[in-house]
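In C-alpha cells below, several structures.
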Structure I
Amino acid sequence: MNPMPVPPPNRPSQPGPSWQAMQQAWAQAIAHAKRAYSRIGLGIAVTIGIWLTLTAALQRLVPMWMGTPVLSSWLALVVNDVVLYCVAIPVGYAILSTAPVQPTRRYRLPIGRFLVLLLMCVPLMYGGSIVGNLVASEFGTSTNRIEDMVGGTSIGEWLISTVAVVVLAPLFEEWLFRKQVLSRLRRYGERPAMLVSALLFALFHVNMYQFFYAFALGLMFGYVYLRTSALRYSVAMHMAINAVGGVVAPWVLERAEASGALGAAETAELTGSQVVSMVPMLLFALVMLAAFIAGLVLLIVQRRRFVFYPAPVELPHGSIGGVVFGNVGMVVFLVIGVAGTLLSVL
C-alpha cells in the first residue's frame, strides 16, 4: 500500500503592496497634480500681469515719445499684441511648461461632426453674450472688446485689427489654453482639465461681458481638443466665432446705422435706399437665429455624445476641488483674473 503523499510545506506568498505603500503612492500622485495645477495657474497669472502692466505703461509712454496726446486705435492694438504675444505669453509659458505633458494620439474630426459642433457654438456664444451683458449692466457699462478692437478709418487699420482678432488671437489662445494647458492637466481627469481650461480662458479676457460666452465656448473648444488632440479644429472654430461676432456682425450693423435706417425704422419713415441698406442686417439676423435654434436643439439631442475617458491618474470626486484650487498658483490666478474682470465694469 502506497503511503499517503506528504503535502509540501506552505510557502509564504509574495508580499503585495502594503496599504501604507498605496497611501504613499496616492499622496504622491495628489501632490504631483497640485503642483501641475499650481504651475499652470501661476503661468497664466504671470502672463496676465505682464500683459496688462506693460501694455498700460507703453500706451502712456509711446505717445510721449511720439509727441501725440494718445495712441491711435490700431497702434494701441499693435502695442497690446506685441506685449502679449512676444513678452507675456513666452514668460508665462516658461513657468507652466515645467508641468509634464501627457502624450496622446491624434484623431481626425469628420467635417460633418465639425460643422455640428460649430453650430452648437452659436447658442453658447449668444447665450453667454446675453448673460454677460445683463450682469455687466448691473455694474456699469458693458462692451465687447472684440467689436471694439475691429474697425478703423482706413482699409489698413481695418485689416490690422481684423488679422489680430480673426487670426492671431485664435492661434495664440488655442495654443496656450488648449494645447499647453489641456495637454498637461488631462492626465488628472478630462472633466476638471476641461473646466479649468475654460475658466482660465474666460478670466484671461479680464472683461465681464466676454467672461460668460468665453467660458461656454472654452468648454466646447476644450472638448474638441480632448477628443482629437489636434489644434486645427478648435483654432478653426475660434476663428469662425471671432469672424462672425467681431467682423461680420459689426459690419452689417454699421452699414444700417450709416444709412440712418435704424433711426428711421423707429418712426416707420424708411426710404427705399434705407430699406436696401437694412437687407444685409436682416439676412444676417435670420441666419443667426436659425443657427441659434438649430445649435440649441443639437446640444440637447446630442448631449449624450459628449463622452469622457478615464485618465491615467483620475482624481476622485471628493478631492478634485482641493487639488485644483488648493494651491498657490491657482489662487494667485483667481485673485488677478477675478479682480481684473470686476474692475472692467467698475
Structure II
Amino acid sequence: MSFFKKLKDRMFRSSDKIGASLDALIEEAPAAGAEVAKPGLLGRIIGREADEPRRVMDDAMLENLEELLIQADMGVDTALRVAANIAEGRMGRRISTTELKRALADEVARIMAPVARPMPLYPKRPQVVLVVGVNGSGKTTTIGKLASQFRAAGKQVVIAAGDTFRAAAVEQLQVWGQRAGVPVLTAPEGSDPASLAFDAMTRAQETGADLLLIDTAGRLQNRADLMEELAKIVRVIRKKDETAPHNTLLVLDATTGQNAVNQVETFRKLADVSGLIMTKLDGTAKGGVLVSLADKFGLPIHAIGLGEQIDDLAPFDPEDFARALVGLGD
C-alpha cells in the first residue's frame, strides 16, 4: 500500500468531516439569476463535473467557508486567509465541490510546502536528537520508530530513556530497542535524566554511534521544573559536544486539535525546538491543526504518524497531505 493511500484511508475522520462540509456548502441553494459558468474544453470532452451541484461564490458562501475551516481546526487567522485566497478570482462564479476541494488542497499544499523537510542528518557523530512533548503525545513510540527506521537504513543508534519518572515509557523504549537491535540506556526510576543523558552521550561517542535519541519528560503541570530539567540535559551533553543537541524534535498529538498550538508555544520557550512530528492523524477529525501550525510557526514538519507500526511514521509530503485532508483521490 502506498503511503498516500494509507494517508487517505486513515485520515478519513478529517477528510470525511471536511469533504462532507464542502458538499453541504455547495448543495445549499445558490443565488438566483447567477450566470452559469460553461465547462472548459477538457470538461466538455471528459464530461466530469458537468453534472455536479454548483453554487455561486458570494459573501455568504465565503463566510460559511471560513466557519467550516475554523471548525476543521485550522485556526481563525489561517482559516480566514485560506478562504480569502480561494475566493480570489472566483467571486460571482458558480463552482462545484470538486473545484472547491482542489482549490482548498492547493492552498493547504502551498502553506505546507515550505515546512515539509526531512530531519537533517549531519556528518557529526553522534548526532544528538532531543525529543520533547507532553506525556501521551506519542513521543516514546515515535522515538522507537525513528530508531528502528534509522537502524534499518544502516545507522548505528543509541537511545537514552530520559523520562526516568515514567516506568512505562522506559519499558516501551526497551521493547522497541529489542525489536530494532538498538541499545537503550536506562536508569533507576526517579534518577536524574541529565546524568543518564551524559552517560548515553559517552556511550554513543565510545561506540561510534551515528545517532543518539534522548527521550525527555513531558510534565507540563510544573513548567519551571521541566524547563530546568531540559536545560540541565543540554548543559551536560554540551560538556561532551558543545554543538549538541543537533535537533530538538517536538512530538504533537493531532487529537488535541488547537491545543497543539499552545504546546508549540510552550515548548519553544522550554527548549529550542527545531522541528515537529505530528502523530495520531489516523484517530482524529482535527488534522487541519497541522495547517495552522505550519502557517503560524513555520517550523519544519519532518514526519507524520498514522498508526502503531514502524512504517506508519513517514516523511511529511505536503501535496499528499493536502489531498488526503480534503478527500481527493490520486
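Just so you know, all these numbers are worked out from the coordinates, no wet-lab data involved. Bear in mind that the values here come from a model prediction, so they are computed numbers and not experimental data. Cβ atoms are built from the backbone, for glycine too; each structure is taken alone.
When Cα extents along the principal axes in Å, for residues 136-199 alone is computed for each of I, II, which one produces 49, 33, 9?
Values: I: 49, 33, 9; II: 33, 26, 17.
It was calculated from structure I.
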Notebook entry, point to check: Which of I, II yields -23000 for helix-only ellipticity at 222 nm (-39500 (n - 2.57) for each DSSP H run of 4 or more, over all residues; to 500), as computed?
Noted result: I
Notebook entry, point to check: Thinking of I, II, which structure, once mean count of other Cβ atoms within 10 Å over residues 104-111 is computed, gives back 10.2?
Noted result: I
Check: percent of Cα pairs over 21 Å apart, for residues 168-311 alone computed as 55: which structure among I, II?
Finding: I
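One of I, II was used to compute distance in nm of label points 7 Å out along Cα→Cβ at positions 56 and 288, and the answer was 3.2. Which one was it?
I
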Item checked: Structure with the greatest value (metric distance in nm of label points 7 Å out along Cα→Cβ at positions 128 and 232, set I, II) -> I
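Among the shown structures I, II, from which was the value 25.9, 121 of Rg and Dmax of the Cα atoms in Å calculated? Walk me through the numbers on the way to the answer.
On the way: I: 25.9, 121; II: 22.8, 77.
Traced to structure I.
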